[in-house]
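Every read-out reported here was derived from the displayed coordinates using simple, explicitly stated rules and does not represent laboratory data. Just so it is clear, the model here is predicted, and its values are computed rather than measured. Cβ atoms are built from the backbone, for glycine too; each structure is taken alone.
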Structure I
Amino acid sequence: MQKNCIILASGNGSNTLNLINKFYTGKTGSGLINISAVVSNTSYAPVIDKVKKTAPDIPVFTIPFTFLSEREAFESRLESIIEKYKIKFIILAGFMKILSKEFVSKFPCKIINIHPSLLPAFKGRDAIKNAFEYGVKYTGVTVHYVTSEVDAGPIICQEIVKIDDFDTVESLEAKIHEAEYRIYPIALEIALTEGNPHVN
């Protein structure tokens, strides 16, 4: 049975488009996921136009959330959209804002995020740059449930990415993005499978 999902995105939208291509357009995927809407917190995010061109019948909403003072209004509007579209899972794809503890607590194991490191290592922003500068030989990508503590929720899936001697921050970013495109659809299928105790 399909689960209605909403994607939250703030930027370029590459992960969002990857998920739309995997699930919404029916090219591949299991049919578990129905992308019902996309929400961006910024009106100038490239993801908005990209979604409209790729899948014009997916509703796209812009809800201002730049400053902390706007978070409560953002979350209130988001909850209305979630209720309207009977959303079961919230997918974060390059969403660069932290949701409140109160909001997260309303959707336990229903908010899923992708992070560009092998958590619990290199939490927070600039994870790729921080891993590179630290000198680790391996980093990667983690898909996890969102909890009130940032980048600390239960892990759904991880993929290792080797940092070669010839890598730069830019080439490592490219490797990480490729890993994200592979792992996120797989992790979502795992998370939304009926046998998963978190699914209802």
Structure II
Amino acid sequence: MKGSNTVSRLTLREMVLVAFFAALTVVGAWISFPLPFSPVPITLANLFAVLSGAILGKKRGTLSQLVYLLLGFAGVPVFAGFTSGPGIFAGATGGYLVGYVLAAFIAGVLVEYLPRRLPPVARLSVAFTAAAAAVYLPGIAWLSHVTGLSAPVALVKGLYPFLPGDALKIIVAVVLCRSLMQVPRVWRSMAKEGIVRHAEME
């Protein structure tokens, strides 16, 4: 009941932004690069999952990722390789998908509550690093469970190859957020709507 009330209180602009970040996650998933030694592809979806939490806040960011997952569950081909359906969640990458929701929530929480004495770039970097790591918690655990891989092998196939790309994504996310904050008219407009009030960095 509480969740439905939250959705009902969303303004039109907020609903559009939630849908927009869900769509960005779809596009990020479509930009995927399979690895011959791993069932987990490289995608840009986790970048937009993290950004959704930082920009929209923990509630709306999380909602955008839930919308993304619900679309895929319902059969819309929004996942990597234009796949969809409940079977994807039961497969090797299902944990990573759930991790997107966790990443959006953690990014939103940390951007809001990290000490204001930290420089903006440091706050964003810490938040994005923690959020990116959160994708792998359910991801690797589920990968190991589904495939029967031992924990060390699951790390080799499901974590280590992705770390350099994730470091680059964190840098891109920080730059994008800081660039957005440099446009006062846009930032004030979003803050007036209560969308980014939590993320004031200056």
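Things to note:
- Parent structure of the calculated result -23000, given that helix-only ellipticity at 222 nm (-39500 (n - 2.57) for each DSSP H run of 4 or more, over all residues; to 500) is the read-out and I, II the choices: II
- Ranked by FRET efficiency 1/(1 + (r/R0)^6) of positions 148 and 164 (r between Cβ atoms, R0 = 30 Å, to 0.05), structures I, II are led by II, which has the greatest value.
- Largest in distance in nm of label points 7 Å out along Cα→Cβ at positions 44 and 140 among the labelled structures I, II is structure I.
- Structure with the greatest value (metric mean count of other Cβ atoms within 10 Å over residues 12-19, set I, II): I
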